[in-house]
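Student: Pasting the structures here.
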Structure 1
Amino acid sequence: MTITNKDKDDFTYARATGVDISKKNESVRKLSDIINFTRQDQPGAFVNIKGHYAGIIDIGNNLYGAITTDGVGSKLLIAKELDIWNSVGIDCVAMNVNDLLAIGAEPVAMVDYIALDQINERVITEIGRGLNKGAEMSNITIVGGETAVIPDIIKNIDLSGTAFGIIKNKKIIDGSSIEAGDIIIGLESSGIHSNGYTLIRKILKDKRILLNEPVEKNRTIGEILLKPTYIYVKELINNFEYIHGMAHITGGGLRNFIRLNNTYHFVIDHPYERPKIFKWLAEEGNISDQEMYQTFNMGTGFAIIINKQYKEKIMNTCSRFNPRVIGYVEAGHGVSVPALDINYNIY
């Protein structure tokens, strides 16, 4: 079943959360304009690159430091319902280190923040094991963190982290080197990753679908939803010199390309065939392609924009993630999937 963009969406992210993504992004931009104080004893230390998930400072010796923060979101409520906690720590690390990677930073260290309504040693231990596994997968050190018990504020649990990385030779990959004629190489996602779970939970609730119901052979919906986010660090950190831009396809879906460079048109003419979980969600929620591609990764977890002469090098390096050329860059603006009549012009 294919839901066209002309059909009415029964479920959308905005309806499920009460949050309009465009309005949220505009609020974030306004917040960024307000928070603009820079250390007075180090003029120029802050490097202003707008539109990216990580911030950058000049730390001298031909190095930049990059820092970002992110969390796991309402995927934690799936973990809570199933009482399975050993993978969300990986998600927390992945969401942070992949964002550092996208601007050309090699992740180095991270701190975590766990907030609970009550102490549960088993849950904390399992989350810790996941954090440690994520650190191993991305070759970083978790140097500290905070565990807060705040029942007046937190009614379940929250998990987030802040990661720090290094940009060598002051080579920031911010998308400014993107050119018409560049190709876009996609790296496969492991599934849902860590975005769109409020919409997913709304579908499950309204359709009365249980997490132990099978969706794919020998796999329940709960197992699929808890599969951890892929970490792409080790495959890409030695290839930064060839790359013009990178996009971590998280919240906002394909619209994340617009953050890289709003003076070019990103054409996704060979997207991955959508994984079964996304087909299932679209059918159960009667969700249009336009909504699906701006809420979920739809099979593309990360994207690399390069001159086509480096295609084979990147494809060979990233073979573990089933890389493929998913599109190209041309003069224009926005991002589109022509075969599905999808167009996004603002982030």
Structure 2
Amino acid sequence: MSDEIIVPKGLANVVVDSTSIATTGASGNLLYRGYRAVELAEKKTFEETAYLIVNGKLPDKEELSRFRNELFSNMKVSKEVLDIMKIIKEHDIMRNIRSMVSLYPYAKGNDQSLFTQMEAKLPLLSAYSASAFLGTPVKEPTGEGFSQKFFSLISNGNSKNWRSFEKLMILYLEHEFNASTFALRVSASTLTDPVSAVTSALATLKGPLHGGANSEVLTYLGSIENEADAKKFIEGKLERKEKIMGFGHRVYKKKDPRAQFVREELGRIAPKDPKYVAAEMVENYMFEKKGLPANVDLYAAVLMDYLGINEMFYLPVFACSRIFGWNAHYFEQLKDNKIIRPASSYSGPEERGL
């Protein structure tokens, strides 16, 4: 008798392990260590929430100061790596930062020190990758907080709205066993080092069915000027059975609380922005037609566009937030580790001779 367990393709609804880092609660809210993510975004800083994700508790004043100092003291990129990026001139920022994270000459330290170095350098690697490709001078980050410094590097918009960017980064910090996090945990389960595990996660995040969705949202929103356009677009997509980026989620079936939070944020700072208006029309008709809620990608793309952030940075923004979640998952995996190695159902030919 076989002891194999047949599960749905894509592991849909299959519980493969437990985690204390984040979950979607019974109320439908995304919880970070028991706190509502949207409430943290409204009331806490990025560093406070990142500390919570990594360490399991909100920091006191001294812990927060030390956490910030460790991040900011590592927020620099070596000249050798800058020179390599200038030679390569890679236009795909995610491909570039994946490679730079992998080969970076990190200072010696323990595994947590390696994560801190990666977390601190990822925003700079993202911005400087674009500078290398475009041939523009690199900028020094300005501002007091992690997200404000990152915002100063990648935005040409109004700096007074940097706090809206910070809120979005907080909502990107963590989300259970999503594809990139699971890839990281598979890597961690082999006892590989943090840099290799994060490289796996970055490669997975790059896919358009995971982190790369919001870049495609702007393309279609820019062509929608009224409700008739929205209906025509959606009906055409549905008729051709094509996926509409910005909709549907493995976890959220009624609403994505992150999407609704960002929608409200846009309604506050940019109620007349054409893409925001178009996004609302598309979401309303999509829910009416198919009962599908918008996911965070729909409004995140609009928010970053409004904030003057070039589309090439949308996925790196996701990565620069989620790496703190990867940090927590890496060490959680190691605490009670068993190598992740599923079985497969063979569908090829039977054994045959030559």
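No lab work stands behind these numbers, since they all come straight from the coordinates. Please read these numbers as outputs of a predicted model, since none were measured by experiment. Cβ atoms are built from the backbone, for glycine too; each structure is taken alone.
Student: If mean count of other Cβ atoms within 10 Å over residues 67-74 computes to 16.1, which of 1, 2 did it come from? Each step should come with its number before you reach the end.
Tutor: Numbers: 1: 21.5; 2: 16.1.
For mean count of other Cβ atoms within 10 Å over residues 67-74, the value 16.1 is produced by structure 2.
Student: When you work out distance in nm of label points 7 Å out along Cα→Cβ at positions 243 and 291 for each of the structures 1, 2, which one comes out largest? Kindly include the intermediate steps, with their values, before the conclusion.
Tutor: Details: 1: 3.3; 2: 2.2.
Answer by largest value of distance in nm of label points 7 Å out along Cα→Cβ at positions 243 and 291: 1.
Student: Give the label, chosen from 1, 2, of the structure having the highest value of FRET efficiency 1/(1 + (r/R0)^6) of positions 59 and 283 (r between Cβ atoms, R0 = 41 Å, to 0.05). Write down the numbers at each step before the final one.
Tutor: Numbers: 1: 0.25; 2: 0.70.
Max of FRET efficiency 1/(1 + (r/R0)^6) of positions 59 and 283 (r between Cβ atoms, R0 = 41 Å, to 0.05): 2.
Student: So mean count of other Cβ atoms within 10 Å over residues 75-82, computed for just one structure, reads 19.2; which one of 1, 2 is that? Walk me through the numbers on the way to the answer.
Tutor: Working: 1: 19.2; 2: 14.1.
Only one of 1, 2 returns 19.2 for mean count of other Cβ atoms within 10 Å over residues 75-82, namely 1.
Student: -9000 is what came out when helix-only ellipticity at 222 nm (-39500 (n - 2.57) for each DSSP H run of 4 or more, over all residues; to 500) was calculated for one structure; which of 1, 2 is it? Mind showing how you got there, number by number?
Tutor: Numbers: 1: -9000; 2: -18000.
Computing helix-only ellipticity at 222 nm (-39500 (n - 2.57) for each DSSP H run of 4 or more, over all residues; to 500) on every structure in 1, 2 gives -9000 only for 1.
Student: Still on this structure, please answer the following. Upon calculation of mean count of other Cβ atoms within 10 Å over residues 131-138 from the atomic coordinates, which of the structures 1, 2 produces 19.8? Each step should come with its number before you reach the end.
Tutor: Working: 1: 19.8; 2: 13.4.
Matching structure: 1.
Student: Then there's this: Comparing structures 1, 2 by Cα Rg over 2.2 N^0.38 Å, which one has the largest value? Could the numbers behind the result be given before it?
Tutor: On the way: 1: 0.98; 2: 1.02.
With respect to Cα Rg over 2.2 N^0.38 Å, the highest-scoring structure among 1, 2 is 2.
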